[in-house]
Structure 1
Amino acid sequence: MSLQIRKLDSAQPDFKQRLATLLAFEAHADEALEQAVAAILHDVKTRGDAAVLEYTNRFDRIPGGAQSMAHFDVGQAELDAALASLPLAQRAALQTAAERIRVFHERQKQELGGFTYTEPDGTVLGQKITPLDRVGIYVPGGKAAYPSSVLMNAIPAHVAGVQEIIMVVPTPDGIKNQMVLAAAAIAGVTRVITIGGAQAVAALAYGTASIAPVDKIVGPGNAYVAAAKRRVFGTVGIDMIAGPSEILVLCDGTTDPDWVAMDLFSQAEHDELAQAIMLCPDEAYIARVEASIHKLLPSMPRSDTIRTSLTDRGALIKVRDMTEACEIANAIAAEHLEISADNPQQWADQIRHAGAIFLGRFSSESLGDYCCGPNHVLPTSRTARFSSPLGVYDFQKRSSIIFVSEAGAQTLGKVAAELAYGEGLQAHALSAELRLTRLP
């Protein structure tokens, strides 16, 4: 299959329609999958551990078949041993990434403190911030292992003050990934259970005899996991339903075209549905990037996936200027936005919608995936218009503080009673009026 990446021009009369077609992505509901997930959730909710055990033995092909849920618990000693077993360079990279992620999220926590203020009559109002008690972190297994996902999900929860962080991770054929276990040891995970799929989501949401129910479930997974998270939302909180990965590169034509081509590859290699787009006002430079794509692709181990992704959902788009590129970027609201240009800050000032913004030609998106510090769990499919990266705030909740003084009740009581009578809620009005007194 040859690579035929589409090229668009914002000056074309049908550009907006063609761009909308390019961006369109709707995860088609698979009725069979939805029914299977619904059945698994109901079964786990009804039969608990017995159902989780059956599904995990079946789907993950556990050698010899696990006889109890205790088989899936990974103790702290095994996590520490996994960390110690890693080659020195790998261990150091994990620890460096973890420290940078922790520092960033600790700074984030400092900016999210509660507050109180006192009014002249003595009434005190404010907001109290408290962490969630228990969260579940889903870490994908199977085709690939993602220790970076462990760090990005567990560390902000730990920084937020969550006391119990329960990680579930499937281990097909019973094979445990040592880097994933090592990452759990570094990130402060309190319990690791080697189960996955919809049954793991159900166990975390509803609880079983061996697994306490959590308050929130975060982390990516396959279609079954996504469907399960969607169905249990309301019983527990969830982070988001993530779509395919995306990168949008705004380039003024001054960056090495090989760099930009590889940045596009870095997202296209995730899967065939990933999306990689470049916006640039320089037609000659666009041609150079296209030449780099064709030159570099054959050397990529995941070239087939990259080729399909770029052919089906990728694009090189010529724009009038960088100002128009920013306007189009706001319409796309990409998960990852690179501004690969001289003086990138002037263009960043015009960006309103993006999951993460990478400024300058040295800020490759791949650095953000692993070790810059900000979270790599980002909104996709244009949800950056109203959603934010995963952070400490996702593992906290806010309670309002209201202390009304006797003097304050005299003023506020009259206002509340007036509004309550207007809504036809007499008990509300009387509750306020009973506190009206004559002050000395």
Structure 2
Amino acid sequence: MALFFFLIFGFCIGPGLLESSPKVRLVRGPHRCEGRVEVERNGEWGTVCDDGWNMEDVEVVCRELGCGEAKGTPSGNLYKPLADEKQKIFIQDVNCNGTEDKLIDCDQVEDVYQCSHSEDSGAICEIPETVRLVGGPGSCKGRLEVKHQDQWGTVCKAGWNLSAAKVVCRQLGCGKATLTKKCCNKDTQGQGLIWLSNVSCSGREGNLQYCLSGLEGNNNCTHDEDTWVECEDPFKLRLVNGDTRCSGRLEVLHKGIWGSVCDDGWATEEEQVVCRQLGCGKPAFVPAKARRKFVPGDGRIWLDDVHCQGQEQSLEQCQHRSWGYHDCNHKEDVVVFCLESSPKVRLVGGPHRCEGRVEVERNGEWGTVCDDGWNMKDVEVVCRELDCGAAKGTPSGNLYKPLADEKQKIFIQEVNCRGTEDKLIKCDQLEDVYDCSHSEDAGAICESEYGRAQGLYANCP
């Protein structure tokens, strides 16, 4: 029988073999290696006063937590919610030389009287990369690989389930786990080592290393059984403080918090992707003076050094530094202006923005389209208006859940496009529909970067 034990990448230990749990933790940050510093004493957790707090102290915290390189000494007040007034401040004047294994080994003053929680210390450490998804459309969909003994290897699908996928998605900072697909296409299989099999997670773990599993040497798997994981795209965008939703300071949503993007390396290619992802047409040329009128952000700066080719369907597919790592201030926040207002058509309920039930906008209200007369020429126009590539199909809108609400209106029917129009509103059509129901809602499938990538593993069981 295969041996099962807890895997901590780089070496294997069981909970009973740990000398002790760390006496320090980072809370309220985007991941376990960043946040407000707290230390434990007699089973109670308290904060650390930032008097004397510096990078040498953070180096020790990062080492004790098994995180990577020390990256910063932010104020602990960046991490919300703030510490409760009743929570104690345990230490101040921490003085590490940077070589200690634990924060408790550093010189420090206990029993703090002249500090308040406005002076709580924070720490930013690099996230050690031990899990990744490769071969998919972006960093949140792909073949699962884990790092052990400084080598990357795959994970066998034996025993794999959605609970384990939830842990991977959480660890990577992606969205919720969707149904796991088992990679079987030759183009998406791994090579080399198969590190894990029979992974068993409850779904509540913060890291795959805390799940029960079997190590390399204890499985009979082949790369036909490599595990494929899909998480929701975490890159939600918005433009704020502009005249329309298609202009303003760019913000991205990560870990439930909106933050800005630094303009280092930012150019037309990146703006093309943002405008496309938001369904806002093409970038508009706006002088630097007009861009400077926007009020800088005051919260997190999530992304820096973003580099796109210009053809990507989502900013998630562009290269960028790790979440939260930057050398910027808010005077460098990206501002984007898109040439057109938002399209008068959208596709909803599908797996991506280029597939779904067709809806059109009229006077600020969205309604559906009756499928009487609906054909591929009509879909060609929808795909062109949404900048979604070639038309691929005319499915029933009822394929996309949840279905349209009974109170939602059906705005048009008998759409008759030549296929050359740039907007659906320019096609012949009948308004004020009386003889259609939502069982006849029209749908559309357009090509997209996501859709092309899906073709690599569309035949997986």
Structure 3
Amino acid sequence: MEKITAQCPYCGVGCGLEIFEDKKGRIKIKGDKEHPATKGDLCLKPIPLPKVMDIGRVPAPLYRENKRDKFREITWEEAIKIIAQKLKENQPDENYFYISGQLTTEDSYVINKFVKGFIGTNNIDANSRLCMASAVMGYKMAFGSDGPPGSYEDIDDADAFVFAGSNAAWTHPVLFKRVLNRRKEYPEAKIIVIDPVYTATAEKADIWIDIKPGTDTVLFNSILYLLNKKGWLDYEFIGKHTEGFSQAIKEAEKYPPEIAAKICEIKPSLIYKLAEIYAFSKKVISFWTMGFNQSSNGTMKNLALINVHLATGRINEKGCPFSLTGQPNAMGGREVGYLVNGLPGYRDVRNPEDKAFMEKFWGLPEGSIKDKPGITIVEAMDSMINGDIKLLWIVCTNPAVTMPNLNKFWRALRNTFVIVQDAYLTDSVDYANLVLPASQWGEKEG
């Protein structure tokens, strides 16, 4: 067997792997030292991959018209005919597609093209809706485009790292190890953790801020208040590269440290310390993940943090607001537009130029792509229950476990023709009419 290089299919760090055969013919995994982002570093998660590939796999296409019946094996030709018939019977918006940040970029692109370009509905969403939608909107509101403005190499010359609502020591261990290595070679570098829980990441921090859950927007607005009051802002950067500064300051003025500290249930001195870090460090990187995103005011948490970076000019060589992704390719999916409003290349169905470009690129008649976003997967529950959505096609995700308000979602699944396309017999298969076996990591080229 030749040595094969691949990406790890677990968290969003995307570590490079080498797959090889040892002298006894066993398939093994090790880090790829030539990988540009992770240079051979790995955590433990991908090591047992060859042993778990065959456990609980979908054996063949499975079908039942009635969910109370047992599945029977059918051929791929039969499966495709069933799907084609259902899609012909339904109006475009009576179909819904729910896909995943664990797909390859190519998979996400082709499904999005199939749905928005050729079926003619924008009813396609991804499980990134549950974890990354707040970051998507925060970046779009701040920069006009979705995507972290930095790279892992930025870690190597930074001197301050703020982890907000992120236990990266567990969830993104290779990235966190790189941060620890930076502090080891440059002891002046500081790690600050903002988290209600004393996590493994907090254990390694120089400062742990045990904030009251849900009050991060107040905290970062208070930091902005203090930076402005002290004159510690980068006014040249603000003047050249931002807009809406006065509105941001007007909101921040509601939260002087003494008031914010009471709301956040922390000492005012910690807010002063954070303001000094953003004002005087050489280069600050702020990392965050689900503690920010999975919140009723998650988008505003994202924007409040990014605003502090913009107000201090902490972009490029001076810093980065760096959202960490939980899945291996949620960012790739976002880049090809796999949410309800997206088109490839950060384009949007609501933008006439973007829509016209993709119609021409895909060889479609003008007006083929709808200009109104589809409904989100959470909103789709009601449409499935009342019969407006008749078909749900789930690809590479297990919403029967991961969706909010599960009792309601299970009711929606029972009322809908469900296709599950997956490598494994997941919980969602219990609600399926048609199950399609998929290739898993290591079985396809991408």
On FRET efficiency 1/(1 + (r/R0)^6) of positions 68 and 124 (r between Cβ atoms, R0 = 30 Å, to 0.05), which of the structures labelled 1, 2, 3 is highest? 2
Check the numbers for Cα Rg over 2.2 N^0.38 Å, for residues 60-219 alone across 1, 2, 3 and tell me which is largest. 3
Label whose coordinates, when helix-only ellipticity at 222 nm (-39500 (n - 2.57) for each DSSP H run of 4 or more, over all residues; to 500) is calculated, return -10500 (choices 1, 2, 3): 3
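We did not get these values from a lab; they are worked out from the coordinates using the rules stated. Because the structure is a prediction, the values reported are computed rather than measured. Cβ atoms are built from the backbone, for glycine too; each structure is taken alone.
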